[in-house]
1. Any idea which of I, II comes out highest on Cα Rg over 2.2 N^0.38 Å?
2. Quick one: FRET efficiency 1/(1 + (r/R0)^6) of positions 58 and 122 (r between Cβ atoms, R0 = 30 Å, to 0.05) came out at 0.95 when computed from one of I, II, so which one is it?
3. For which of the structures I, II does the calculation of distance in nm of label points 7 Å out along Cα→Cβ at positions 106 and 306 return 3.4?
4. To which of I, II does the computed value -0.91, -1.18 (log10 I(q)/I(0) by the Debye sum over Cα atoms at q = 0.17, 0.25 Å⁻¹, for residues 162-249 alone) belong?
5. Taking 5.2 as the value of distance in nm of label points 7 Å out along Cα→Cβ at positions 146 and 290 derived from one of the structures shown (I, II), identify that structure.
6. Given that distance in nm of label points 7 Å out along Cα→Cβ at positions 178 and 194, derived from a single structure, equals 3.2, which label among I, II identifies that structure?
7. Comparing structures I, II by Rg/Rh (Cα atoms, Kirkwood Rh), for residues 98-233 alone, which one has the largest value?
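Derivation of every value follows stated rules applied to the coordinates shown; laboratory data play no part. Please read all numbers here as calculations on a predicted model, not as lab measurements. Cβ atoms are built from the backbone, for glycine too; each structure is taken alone.
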Structure I
Amino acid sequence: MSKTVTYKEAGVDISQGNAVKDRIKKMVRQTYDKNVLSEIGLFGGFYELRKKDYKQPVLVSSADGVGTKLKIAIMMQKHHTVGEDLVNHCVNDILACGAKPLFFLDYIGLGKVSDTVIMQIVEGLTRGCKKNGCALIGGETAQMPGFYADGEYDMSGTIVGVAEKKKMINGASIRKGDVMIGMYSSGLHTNGYSLARKVLLNTFKVDSHIDELGCTVGEELMKVHKSYLKPVSALMDKIEIKGISHITGGGIFENTMRVVPKKLKMTLDWDSWNVLPVFELIHRLGNVPYSDMIRTFNLGVGMILVVDKKDVDKTQRILKNKKEESFVIGEIVAE
């Protein structure tokens, strides 16, 4: 008679997974508001959209991941911020459409990973959702032994937000003469890590302190992806934001051209902001062509707003009041 093999022996412990799920439930309840109608554990999450709160609500959704920034998290055994990275990235994506977040769902695929690591990841997700006023109403944690190496994991998130139909931001109203206003990033955010790792970790270790960065390589690479929800929300009811570009993979030019209408183009003043030291270090250390730098990294610019020329001063004044430094980075011109 052949030996029996259990699911646990194959690497998947359902009982352990259920115990972790109970701990997750308690944590994510902190993100709930009055519109959440379900607990974690059902086959779907319930969220009520109250009609009285909107005139013509339009739901806006997006999905994204954190990429190979997770490699740095695993190397440093620092997992409590990557969830916040994920939430902020997704929040910025729908913010670029004029939407504010309603709810969020996550997916974590992993090999043999400790409960502590899972809870640290969820801690970051919870913190990110709380800061952005977003309910974490569901998710999936998939144990996949043999697919992921022990200690490794991947994650992605899906966000749903809402915008008033008349206030959707899609670039359609952008005209010649409109001005582009940039806001600083906190660092690499969640893009360009494959190149950054290849350059920086070929010379340094994650715990190497770099004077020009003012921190270790690992600390620099783990800086949390910045959310622009609060400063941009402060603008939405006061001026017309014609276009918003979240600077992710593809860099400043390619991401911003996504919202610029045909027959128009933009001119950029590449000297209008201070490129963050980490990008200068990567460029110099790896002898990376600047054409590659421009297409790979945000170079210190995390988000760009397109506004009417007459609204530039007001926009920058409001952002300053929200402690958000801004700069005129370019202009919309005829093709």
Structure II
Amino acid sequence: MTYIGKDIETAVALLENNKVIAIPTETVYGLAGNALNPCVVNKIYEIKKRPLTNPLIIHLHDTIHINKYVKNIPAIAKKLAEHFWPGALTLLLPKNHLIPDIVTAGLPHVAIRIPSHPTTIKLLRQLDFPLAAPSANPFGYISPTTAEHVKKQLFGKIFYILDGGPCTLGLESTIVGFDNDTPVIYRVGSISPEAIKKIAGKVEINNKHTARPISSGMLPSHYAPHTPLYLTNNVDELLKTVSRSGTGILAFKNLCPVIVEKNQEVLSASGNLDEAAHNLYKALHQLDSLKLDRIIAERVPNVGIGIAINDRLERAANKK
């Protein structure tokens, strides 16, 4: 059985007994366990069916604990942390011996984040170890933004889901590494490249599809529904080439007049990209539950957080 609850003490007890549970964050729900215990971390990989070559993110509750797990923190990393933490920024920093190699997939850097979700912070404050926590879903599938999403996907595989309500952001963190004093974005996310550049003065993006990822979210196929997804700039034109029956639409602003409304999801009727990001995974889960023949997704404006939305849709479309 898998239970949903709001008792932090239950979550603490399970984690201290080397169990893996699901936890809320402001980005997506995470599949969490003791990051310092290789056996627990291995359970996370097994539950998700995640390749051991795909590194994890560890979560802490305060910046003062970071020095315990890394060799050094570049000055520009400190500057970004001061501005964006707690929040949806993950930093790649040189790990020390306390972080097991299984967490980083054998790479020399560890991905670290301080989340802003109040429930998660309360939980982390009661633990003597950081939590490794990738998204709480089967590897490659749509990320969960509610406790019910987790239960549906991982029922029977974990005992407890700590319910913190719907995720406020609904899109994964931005992962940033460093080339000397230049921030390099390896996964676009809830914090836009423009926001990083505003603080750092410069930024590069290196999120190319790769079979040997430097960080989470870099594989060519990811975030995908079971239903085949097709990404387009022009929904009407693509509809001319497929049967309307069995077709679902993931639209940015407007419903498609030739598809029944129950088979459509609109990310933001007002055209707000933050709202679109918040609704993205919820909408994909809903369309996937209809068991349609295909989903046609419309690209959003490729600015701000829209860059991350399009990235997720492009990787989801690569599953076909």
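1. On the way: I: 1.07; II: 0.97.
If we compare Cα Rg over 2.2 N^0.38 Å over I, II, the biggest value is for I.
2. Details: I: 0.50; II: 0.95.
Clearly, the read-out refers to II.
3. Values: I: 3.4; II: 4.1.
So the calculation was done on I.
4. Details: I: -0.83, -1.34; II: -0.91, -1.18.
Checking each candidate, the match is II.
5. I
6. On the way: I: 3.2; II: 2.6.
Computing distance in nm of label points 7 Å out along Cα→Cβ at positions 178 and 194 on every structure in I, II gives 3.2 only for I.
7. Working: I: 1.04; II: 0.96.
When Rg/Rh (Cα atoms, Kirkwood Rh), for residues 98-233 alone is computed for each of I, II, structure I gives the biggest number.
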